[in-house]
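Just so you know, all these numbers are worked out from the coordinates, no wet-lab data involved. Predicted model only: the values in this text are computed from it and were never measured. Cβ atoms are built from the backbone, for glycine too; each structure is taken alone.
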Structure I
């Protein structure tokens, strides 16, 4: 868990969490973020054609308000997906109640849900919990921490990240929290679930915030995979309160670098907390014909059950990597492919490296985190991608998820 000090919580926001009774465990399952004034907003959503009700409502509300939000309402324990008109009505009912409670329009409320698919959302439980939410609202680290905890499902740890950017003797703050442990292969577009909320007290107009978020997501959440499944509820929301008084303009590379740092940290924390995960793997693809081809190769490797189960057993079966590279759809010249595990030579010129040490490779893969570099020898295309192994524990968790 990241260091939760008051200094890193962006100004202009308050947080609270409550137990609405959606989680069978009885743990907190409802979190709300309230902006003191309308906050500039940008969002990206799942590419899954089966899309949860709150995402439909989110798109409507963002369009009506031109990207200005006052509140975010997040429930865990129920995805409110594949619930038809009833699901849409439930999401809107929660938004209306939040709006009435905190003095804003219904369209200024951004709902999110995560949990089991296909079960109607008991909206009244969330409405009834709003009294406790209002009583618990605060701007300190304690309330931020509570909100980050309440949105978790099969996650085992809270996921948070923070950054500061100096501005004329003061500072701009960026903070984020997210959840995700299974059903993780985000494909967030303008193109278990992953939900992420990134907040800043910088002044950023929605028209600038949206492309900025998109660039950061492309190098973070769109570069991770645990199991290759894309959720129906994946959402990344960014809010800018403007409370610091510091304005971010086009080309502010320092701010964008800090934003990307926060989002890469959150994305990697999701992989590290993946369901049943014992190994976090950084794939570095180099020398592809294009960046797009490098990404194709990374995803082919990251989604291969044979590769992932080999990692689970610390088995340096590099032939499985070669097979995945070959069917990735990228331009490939097999005789040019080179593979390293960390600094250990594994493959050269498409074949076994002359100095391959299988015992050393096996020992290297026993580490909880390791890197694999694939050099294709065709161009300047590159990609860094984070993924995991696939263990028997993942099967156990997901074999009886709904029961």
Structure II
């Protein structure tokens, strides 16, 4: 190994270029796989607790992204009476109305009821947990996700102001009607972490026209009114969507058919898991292209290492001949070549891991804030470990061609000067 290390250091410039190429290929293929797996896991976890999403008729994927992930919008609204209709349907266990269209400093604002925190599930059936505070105490209450609280340094009692518009667009700031943070949700590693929730009554009050208190739309909504009526009994004029949980899963097709034939509003009943499959089918081509590109880079790096080792053989023929002359067997020289290849590949993998982990530290806050996607930290999962071991094995296999050439060199050939 001492000879191997010294030989590599003696050719450090060319070796460094090869190591860097392998490192980039490792970082690229790990990043593609981690982003793909994390996105699918995060999306699946967010959709695990909802059986149907009822929204104005539109594309299923658009409805899924708008309601569960706060990306885009459902377009037009639908009558709030649809919620009462859904509650009366056989097989429906619960409904949660949703009102959208506002944001707070780029985080989507959702108008909903206390039923959201009671029934919404994530990550294969886990309930939402309050890290601090409680659900809505009055129409001026707000509940924020863990990401919102962390990034904006908000706590209980913080006053927040919503703005009309999606994303970071603020078409109209509702500074006349601030909300007070009464609850902070524990981290879920889903899109819920980057959402702000306000009461249905409060959300509708700041958007309604012709109120008796235009300077303070929430002033007329007292805590007593909220306690008597509650968001669960409050029927908004218009909502954007509703989550539906079923007590009888076999009723899902009947409910979808009833919603599709509803004459008052053109509606869609979306099954989240089916919409996710549609989303993966849309993104599947891009995913395959990225994976092929990353694999191509890995193969190119391995070929580069073979070229480096092969090109160095002619210059090292006397070196190998001297080793043979002092007692080294052809097998010893072959082992030396393979060990050099493993050392170069292992160095590339380690540097690639450093690049990969640095990329995670830089990209995760942005992906979490914008899309609710978390990249899973610095630890490697089983598939990533297998992938790295496979690259290391490929490095050893790639060295067999130059090693075979070395094996065929004879002592006489190495000592003979060729003009």
Structure III
């Protein structure tokens, strides 16, 4: 099957330019393509996951990925989808974030034997001279056309800075630079990047007179039309320190039934016949599909060993099987218990609640269970004798667990 047909079948492909021409290009020869990642944090998050999956599909089909870390563009800040100007980061923070993202990307695509490249656009954007850059690139961009781009719409309502206005031009220049350096002919990204990606492909065609293509991936939305990948604590990070493998596993284990087949298709590499079989399950049987989704996505992000641990922890909590040692655990120092023995404080410290006030509200709503008993007293205090050797099991709602072990 042609790689574009694979992306379509799995629901990954959103928009594409010169489709017939790109079909022929990808059939004719291995094609170099790129996806950009601005290092706004020290970890990728779920918003990057779909483009990364698409990169892996493309590489498996014989094409060459370039992972571009935006050490230069992040200094300008992408206005796409934002109502406020992003906070400016120090150059040291940007460099640190870029290195961490490089490490993460290497888990998803192979860089061995030149099968993929990793570059940083700071290498060519930082030394650019402003006047020569304006003279070369500026005449090829229409301000009127730029202002119609979806990327600028929200910011126009609040006030678009000239700093942000440069972002589209700089991203387009990245594509031109990668074409010149590495023969890159295709840029891929999330569908919210369509305007920026289109600008780069158009720049190559106008400046170099060569074929270049834009392709965007679908944003993963749930059945209610909301973006997936948000937890109560914020983004669903791909770093185990920011989002544990168990927490990542549980997110996908608990999605709505209506989202299972689409998510299996987009986020796993299971054969589509198996995806359709699992997606057709109904009633209690759909849990098999959800467990498969959770395991496959966790294996992709955190590795098979961590996926098995998360699977065992889930089984221990929800079916009485599995290994309780893999349940999320918090070691509570005895000194902290002696300082503040309120259960609401412990719920906050172990991460089951985002604040002590939320913990209090959860108790009032009957959402907190300690071992097998519902907690009703918002002022409940614990002592050392309340903690068994193998830990005190706390639960918020139906799905959120933590085993608290007293560290004496």
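Suppose you compute helix-only ellipticity at 222 nm (-39500 (n - 2.57) for each DSSP H run of 4 or more, over all residues; to 500) for every structure in I, II, III: which one lands on -13500? Can you show the working numbers first?
Values: I: -10500; II: -17500; III: -13500.
Value -13500 for helix-only ellipticity at 222 nm (-39500 (n - 2.57) for each DSSP H run of 4 or more, over all residues; to 500) corresponds to III out of I, II, III.
If P(r) over Cα pairs in 10 Å bins from 0, in percent, for residues 111-198 alone is computed to be 13, 36, 35, 14, 3, 0, which of I, II, III is the source? Provide the component values of the computation, followed by the final result.
Numbers: I: 13, 36, 35, 14, 3, 0; II: 17, 51, 29, 4; III: 13, 44, 33, 9, 1.
Attributed to the structure labelled I.
For which of I, II, III does FRET efficiency 1/(1 + (r/R0)^6) of positions 15 and 47 (r between Cβ atoms, R0 = 35 Å, to 0.05), calculated from the coordinates, equal 0.15? Write down the numbers at each step before the final one.
Details: I: 0.75; II: 0.15; III: 1.00.
Going label by label, the one that fits is II.
For which of the structures I, II, III does the calculation of Rg and Dmax of the Cα atoms in Å return 30.5, 104? Please list the in-between numbers first.
Values: I: 21.8, 70; II: 30.5, 104; III: 24.2, 77.
Computing Rg and Dmax of the Cα atoms in Å on every structure in I, II, III gives 30.5, 104 only for II.
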